1. Consider the structures P, Q: one of them gives 1.0 for distance in nm of label points 7 Å out along Cα→Cβ at positions 14 and 38 as calculated from the coordinates. Say which.
2. Work out FRET efficiency 1/(1 + (r/R0)^6) of positions 22 and 102 (r between Cβ atoms, R0 = 30 Å, to 0.05) for each of structures P, Q, then name the structure with the largest result.
3. For Cα Rg over 2.2 N^0.38 Å, which structure out of P, Q has the highest calculated value?
4. Given a computed value of 15.6 for mean count of other Cβ atoms within 10 Å over residues 6-13, which structure among P, Q does it belong to?
5. Work out which structure the value 1.6 belongs to, where distance in nm of label points 7 Å out along Cα→Cβ at positions 54 and 86 was derived from one of P, Q.
6. Quick one: relative contact order in percent (Cα under 8 Å, 6 or more apart) came out at 39 when computed from one of P, Q, so which one is it?
7. A value of -27000 was computed for helix-only ellipticity at 222 nm (-39500 (n - 2.57) for each DSSP H run of 4 or more, over all residues; to 500); which of P, Q is the source structure?
Structure P
Amino acid sequence: MEIKSISDIPGAAFYPLKSWAEQSTDNWNILLGIGFLLLMASIVLAYVFYKKMGNEDERTKNIHLKSSYFMLLTIILCDIVFPTEYMANIFFLYKYALAILASGIYLAVQYKRDFS
């Protein structure tokens, strides 16, 4: 893939992944399965630490808002980095899996810092 402008960089960076995924249906299913497992693990991580912090009060409200902020930043960053020309649904899956993972990691770190 040839890079003609700066907007072609994400497409060129992920082009080897596209060609690998299109080689066989097994490769496509591996990519989809890893994304789905990452999404499920991220949801579980975020949910567990969300529930461990307990009911919402002044302190946990700020933690939840900052967690949402990290989720939003990850979504914006993934929109910039991931290409939109091909494999949009797969990158959509990975975008939200990474966003929820970032939120869950922040909640876990904050839980360890404040509650342990």
Structure Q
Amino acid sequence: MPDAVRAFLLEFKQTVTTGSGIDLVPRAGARETMRFLGLTKKNVEEILLGLSVADYCAGPKPDHNRPGEIWEFGKDLDGYEVYIKLKVATVGTTKIAKCISFHIAKYPLTYPYR
């Protein structure tokens, strides 16, 4: 399974760097967390590009709203555990790296590869 996580992260990061960056879904939780932690979209992009297998929490899970799979990660930022939900979406022939969730975790996260 760590190989599947590694493969997803590689695809996600390649999609970010060779495509149009990250589509940070504008949800209230993400905006509040970014403001609270003093992060810019560029900071969030750097955090996402720095994710590793050790940050993996769960997935792949089916996306119930759109085609594709969701992957869940967590990251400690300034002493706060941040829940991150990612996917690589395909629109026509274009791949898009999406960050669906980026907010302070409501519950403790588990990291099977730490």
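Just so you know, all these numbers are worked out from the coordinates, no wet-lab data involved. Here the structure is a predicted model, which is why all the values come from computation and not from measurement. Cβ atoms are built from the backbone, for glycine too; each structure is taken alone.
1. Working through the options, I get structure P.
2. Top value of FRET efficiency 1/(1 + (r/R0)^6) of positions 22 and 102 (r between Cβ atoms, R0 = 30 Å, to 0.05), among P, Q, belongs to structure Q.
3. Checked P, Q; max of Cα Rg over 2.2 N^0.38 Å sits with P.
4. Working: P: 13.0; Q: 15.6.
Of the options listed, only Q reproduces it.
5. Structure Q accounts for this read-out.
6. Values: P: 39; Q: 31.
Clearly, the read-out refers to P.
7. This value belongs to structure P.
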